[in-house]
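Peer 1: So, here come the structures, one by one.
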Structure I
Amino acid sequence: MALKIGIVGLPNVGKSTIFNALTKAKTAQAANYPFCTIDPNVGIVEVPDHRLSQLSEVSGSSKIIPAAIEFVDIAGLVKGASQGEGLGNKFLANIRECNAIAHIIRVFNDSNVTHVHGDINPKSDREVIESELLLADIQTLEKRLDKARSDSKSGDKKKIEYAALLENIMDHLMKGVLANQIILTPDELEQVMDLHLLTMKPHLYIINLHENEIGNVDREKYAEMLGLTDSRGVIPISAKVEEELIGFSPEEANEYLTELGLDSTGLDALIRAAYDTLGLITFFTSGEMETRAWTIRKDSLAPQAAGTIHTDFEKGFIKAEVIPWHHFVESGGESKAKEKGLMQLEGKEYGVNDGDVMLFKFNT
């Protein structure tokens, strides 16, 4: 599955700088004035995974194809964006296409970089952006709700239930509750997926810190600063540090990170948080031609995993040969892992695990 994350935030919080650093590019403009990013910048980032090189080595693969994430840098939103202020709805529409929203919030103080609201107030900044997303969702829901109410007058049970579902969501949104915080059944979620509500998407909160503050960060402290009850979606990043890392060799980068008290880059931390928040895992295919990483949801069954490679694989699925990646590597490859009895033949009900190396058997 293609993973797409929209990067949002107020003007001058470091969005474009972080985008450039994450994608190791200089495509997004970064300047000290609002609306510097006029069109959404898109960057494809390879997902770092140390398992790929190990699998490739034992398989003698000709190439390695990692999983990828698409980042979309969207122009700075301001209060009133849902009503067309600033660059308004044009960019809210771009967010609707993303799987998750990474909200960059400025925490660092720098008199040389103006703040659109004057003072540094992370909680207020978060609330401004989320309020605009809520207002945009309310506008979307109002149009659908009018039609649903009209349709429910026919007396059709399903149409009545659908109108009631939309009424429930609208009540929550009007109270300032994000759609992703509303308790809905799987069937109800399926019914409203086509609305593409902005607040239904998982939110990640990237706190942009000064380079002197990035080591040994207390995420719970910053979650409290943002008014959040869960710190798991809070990712500390220093745009300045990430920007400097662009020109470093891997050895220099590791040395620099160690000096700062960090064990990984901001990109690594963001990807881990995104996979965790979205409930994603990785399985592999590995052979002489290529070793490749595939991204799927945690609850995926073997046929669904096969379908990420090709729809025909899922339709004609018979069995899957499965070897945990560490057994694959420790044994010295597929054939030796089979000899040791470490390969399992699994059917349609097999739940794929993170790190499985899989070979699918299917009818054409």
Structure II
Amino acid sequence: MKISFPHMGHSFIAFKWLVEHLGHECIVPPEPSKKTLDLGVRYSPEFACIPFKILMGTYLEAEEMGAEVILTSGGCGPCRAGYYWVMHQYLLEEMGSKLKVVAFEPPMLDIRDFWKKLSWIRKSGKVSWKHFIEVMKITWEKIKAIDDVEIHSHEIRPYEINRGDTTRAVARALEQLDQADTISQIKEARDAGVKLLDELPRDRGRNPLKIGIIGEIYVVLEPSANHYLQIMLGEMGVQTHRSIYLSGYARESTISNGGEAIYQVAKPYLDELCIGGHGVNSIGETILYARHGFDGVVQLAPFSCIPEIVAKSIIPSVSRDFDIPVLTLFIDEQTGKAGVQTRLEAFVDLLEMRRQSKEEAARLVV
């Protein structure tokens, strides 16, 4: 069976390994491009948000490459993302496509359905349960290692002397992780990648601004959707920290209700857990970034995303109460890299001036 999946950051490395070692042929989805978005816009409802359109385009490109099945995630609550796969399947069938979309709902929502779909993938690949469990363990370690390397890269990039060194080092580290086939090999590749980043020429005398990245999961995790915002900020000399990584999201969705802790932080401003998506997270994480001394926060949201619109309406109060500036970027098919860069540069200039003013005020007090 020829299987593909949505492109979401570097996670395709782990998912490719998973599909191939479960006895299937993997069709690696192309990184979203102008062609992807054009296809998605053409065949999606006008009111659909940009993640829906990018996924639609990705599925059509994967089908052109020979994919027969798309594996994706579902969801629960009022956010429309939980119904994406249903609408994608409907639209594909309307177009005469034979592509089948299989969505994995959160296990806590329907454990029987979750295991039924896992069993179907295992049986169709003709692998034993023992082999299946081992493959899942190794895939999980790959996902965590990929996230570890990326997290470290965002810590290193604002100090790099030669622009682009960090990005090139990450590419080499990911190649090594792609080739790793055992847990020990993954650990070695991860450690080698971290070491490669640590050995880059750096100006350790810099004192970079710290900006937290919050918002809707897809536009936060997929760099092409946000115009490589974290790399852009890093090359401006800003240290960024992202609130969402796939390993953390998967852990919270499948093992525990990770929303409980962040809900308690956000509760004074939003006493309602189920507004959908990552709306509650955006409020709670803004508070946490302020408490941890960050200089500012960037909220990324698809245009028309209701959970993030709700969050945006509350964030000004959080920003005022915790004295932390927040820049909201709503993203759709009309958003261009130049516009994003201009707004980020202006935001960074604002944060620099705020820092200087605070330092001058502190000196006067002394």
Structure III
Amino acid sequence: MSKKILVTGSAGLIGSESVKFFAEKDFEIIGIDNDMRAYFFGKEASTSWNRKFLETKYKNYKHYNLDIRDQEGLEKIFKEHKFDLIIHTAAQPSHDWASKEPLTDFGVNALGTLYLLENFRKYSPSSVFIFTSTNKVYGDTPNSLPLIEEKLRYELPKTHKYYKGIDESMSIDNSKHSIFGASKVAADVMVQEYGKYFGLKTTVFRGGCLTGPAHSGTKLHGFLAYLVKCIATGQKYTIYGYKGKQVRDNIHSFDLVNAFYHVYKNPRMGEAYNIGGSRHSNISILEAIEKIEKILKRKANFDYDNENRSGDHIWYISDVSKFKSHYPKWDFKYSGDMILENICRFGHFS
């Protein structure tokens, strides 16, 4: 009998990568996605193209057009299906957007997560629950690091304890999180609590920049995919603050989902991991523009706004040591350059 998996946000970047990954391992997959991304960011960010692709390509995939705030609808699905694995990626993902509708943001990110956890506890308590959190749970604390300004990026001194990346010891208190960051903190802590308090198999991944060609990149979310899209189509890209020298670590969606698989095979209770490209794959906006221009052989059309986004990180690189120590067989498949080439070649630009 094939194993059964629930994927929320199944037409999004990480959700669809999870569907592909586990469909090819012959899992039966139930996907939940109501394309709220189009509501958040407009038609260009719609994931309907990806949902159609998944439904056509994978016969072992069944789609539900459901809002994760719909408690009755969720309970019906959990009563009908017993899951071996739950991958929860559905979210309102933008800290800019969250400030427009805090109730919607908290409803989707925090309450939606709690509804899923309760159904998991009641109906599939032996399954593994994986949640995609965010580095925004640390708020703007990373901005207090003693950064050095270089020609194309900000950087930490090599002697600093976080030089190889920020680990889970960084405090999530006393910082500006953004409304989005606060709703994700609520969900993050609750997922851990269901593991530690109820003894369930739950894992939280605090992602850096999660990326890949299946990203429906848009102005307010999807840094690399949106930047590639702008350069590929000649659209104007705006850099917000920090002279374009802000640094992000980028992890390919495949590498993240492969990390999920390692957790599924050997689950723990209430763990939280920082996950991202680490020192293996990180880049500033200026460096990314330079590299993408070379790959696409096109000049970027960009302007600069002196005002940075509120609570935005100047420098964020994840230390993935804790995850690697718990799952030593996991490693990166994609380098930073491979990620850029992959998005340039296979990205969704319509």
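All of the numbers you see were taken from the coordinates with simple rules; none came from a lab. Every value quoted in this text rests on a predicted model; they were computed, and no experiment measured them.
Peer 1: Matching task: 13, 29, 37, 18, 2 is the computed value of P(r) over Cα pairs in 10 Å bins from 0, in percent, for residues 153-232 alone. Pick the structure from I, II, III.
Peer 2: Derived from III, not from the others.
Peer 1: Given 37, 31, 16 as the derived value for semi-axes √(5λ) of the Cα gyration tensor in Å, which of the supplied structures I, II, III does it correspond to?
Peer 2: The read-out comes from structure I.
Peer 1: Work out the source of 69, 28, 23 here, i.e. which of I, II, III gives that when Cα extents along the principal axes in Å, for residues 137-280 alone is computed.
Peer 2: Corresponding structure: I.
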